[in-house]
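S.K.: Structures given as structure tokens follow.
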Structure P
Amino acid sequence: MTVDADAIGLAFPLYYAGLPNIVAQFVSKLKFDKPCYIFAVVSCGFPWSGYALHQLKWLLRKKRQQLSAGFYVKMVDNFLLHFDMPDAKAQEALYAEADAKLAAIIGYAGRREKNVERETAWFLYPSHPIYMPKLRQMDRFYTADENCNSCGVCQKVCPVNNIELKDGKPVWLHRCEFCQACIQYCPQKAIQWKNVTQKKGRYHYRGISDREIAKQKQM
């Protein structure tokens, strides 16, 4: 993909202290005809930042580009395997803080200012290359229980088309990115991971529907 723009922005979640696989793959495919202003926004559930911006710098240097600005935005930690979802009040508090920081980020990007935030959890990065190759097989522990009504939402929201419906039930194809969109967006709360998620709440960002996610996949 050739970039013909004066500025581009990348927004993605922190994954095991680093970049998601599909983000790294996307950046690796970019081709640049000229230098441009590149900024990144990383959402994270941790109270501290990871090593994703350093990873992104490495990838861009290979293309003779630089990361001009990079920011972390604290959001709900929606990793169901380890955490339950906070209540609505706690979520709204996080959103208010995030909205304020995003307004500042928009200002930096609009003025083309250079500002890469210092990353404080670089010591976690060694775990990234260990866990990332394992993600594609994590879906072998997903199941759909008796509440599944064959609506197909899980298939529609999967960003890597890793789910097929067979006899009306989801089947995972082992190219998973473990984003957990399928489990979070299931309207029946029918998808489970091992015996960990049955009693936990579900989460997706306010105002973002499964239809919007499915539509983005078609762009």
Structure Q
Amino acid sequence: MCGRYTLTDPNAVAEAMLREFGVVILSELPRYNVAPSQLVPIIRSEASGQLAATPMRWGLVPFWDKSAKPKIAPINARSEEAIGKPMFRQALQRRRALFPCDGFFEWQASSAGPKTPFHIRLLGGKPFVIAGMYEDATEVRPEPTCALLTVGPNELMAPIHNRMPVILDRDAAQQWVRPGPMTADEMAALCRPYPAERMAAHAVSTLVNNVRNDSPACVAALD
């Protein structure tokens, strides 16, 4: 599902986004438990084709919902199905985006007790981006809203969860945010499980289950 992620080293993320995409992301305090409904930095393409970073509310509100308190705001969508769903179709064709981060959480189910959270990163803690989409701000919602895309698991993720975020390398990310429509085949070619050999995962404390917890303890490996 990928309902949480991290920006544990905002300076490193900002440097990577500037180097790879020419986008300036203002450095913030480290975030060890980014959660839905919070404002998050998102990379999008402007009408000119220039990339820019914009704060957005995590939880996509469909463009047709004009209410002040929307009843639905999904935080993610299945990449295999999203392009065919009215809720996501227009955003995927016109408003694709990237979620910069340096890790994400997923929960492993257990028949013996509560789910175990895992923190998953690229090897060496390298920053990366997740494919997403967004909807523009409205008169009643001053911030744009966004959602990320998921795909089936790779070999590392399969024992933990049956979904993982769509992680894009630089070339794929640049294709993703290029202005203009995208066919289902083009999307499928980009939305693939990231190579397992480039990733690492470790179990962490259930502190991360509570969105009020946002400290290094959320990503510390369990003994």
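S.K.: Quick check on the output: 26, 19, 19 is semi-axes √(5λ) of the Cα gyration tensor in Å, derived from one of P, Q. Which one produced it?
M.R.: Working: P: 31, 20, 17; Q: 26, 19, 19.
Corresponding structure: Q.
S.K.: Can I ask one more? Using distance in nm of label points 7 Å out along Cα→Cβ at positions 49 and 177 for the comparison, can you identify which of P, Q gives the largest number? All intermediate terms of the calculation are to be shown ahead of the outcome.
M.R.: Values: P: 2.2; Q: 1.5.
Evaluating distance in nm of label points 7 Å out along Cα→Cβ at positions 49 and 177 on every structure, the highest lands on P.
S.K.: Thinking of P, Q, which structure, once Rg and Dmax of the Cα atoms in Å, for residues 105-168 alone is computed, gives back 19.8, 54? Before the final figure, lay out each step's value.
M.R.: Details: P: 19.8, 54; Q: 15.6, 49.
Of the structures listed, the value fits P.
S.K.: Figure out for me which of the structures P, Q the number 0.4 belongs to, where distance in nm of label points 7 Å out along Cα→Cβ at positions 17 and 41 was derived from the coordinates. Before the final figure, lay out each step's value.
M.R.: On the way: P: 2.6; Q: 0.4.
The value was obtained from structure Q.
S.K.: With relative contact order in percent (Cα under 8 Å, 6 or more apart) coming out at 18, pick the structure among P, Q it was computed from. Let's see the in-between values first.
M.R.: On the way: P: 18; Q: 23.
The read-out was computed on structure P.
S.K.: Out of P, Q, which one gives 0.50 for FRET efficiency 1/(1 + (r/R0)^6) of positions 9 and 193 (r between Cβ atoms, R0 = 25 Å, to 0.05) as computed from the coordinates? Don't skip to the answer; put the middle values down first.
M.R.: Values: P: 0.20; Q: 0.50.
Going label by label, the one that fits is Q.
S.K.: Using mean count of other Cβ atoms within 10 Å over residues 89-96 for the comparison, can you identify which of P, Q gives the largest number?
M.R.: Numbers: P: 12.1; Q: 18.6.
Comparing P, Q by mean count of other Cβ atoms within 10 Å over residues 89-96, the maximum is at Q.
S.K.: Assuming 2.4 is distance in nm of label points 7 Å out along Cα→Cβ at positions 129 and 145 as calculated from a single structure, say which of P, Q it is. The partial results should precede the final answer.
M.R.: Values: P: 4.0; Q: 2.4.
It was calculated from structure Q.
S.K.: Consider the structures P, Q: one of them gives 46, 33, 26 for Cα extents along the principal axes in Å, for residues 81-200 alone as calculated from the coordinates. Say which. Mind showing how you got there, number by number?
M.R.: Details: P: 54, 35, 26; Q: 46, 33, 26.
Working through the options, I get structure Q.
S.K.: To which of P, Q does the computed value -4500 (helix-only ellipticity at 222 nm (-39500 (n - 2.57) for each DSSP H run of 4 or more, over all residues; to 500)) belong? Before the final figure, lay out the partial values.
M.R.: Details: P: -8500; Q: -4500.
It must be structure Q, since only it matches.
Any read-out appearing in this document is the output of simple, stated calculations on the displayed coordinates, not a laboratory observation. Everything quoted here is computed from the prediction, not taken from an experiment. Cβ atoms are built from the backbone, for glycine too; each structure is taken alone.
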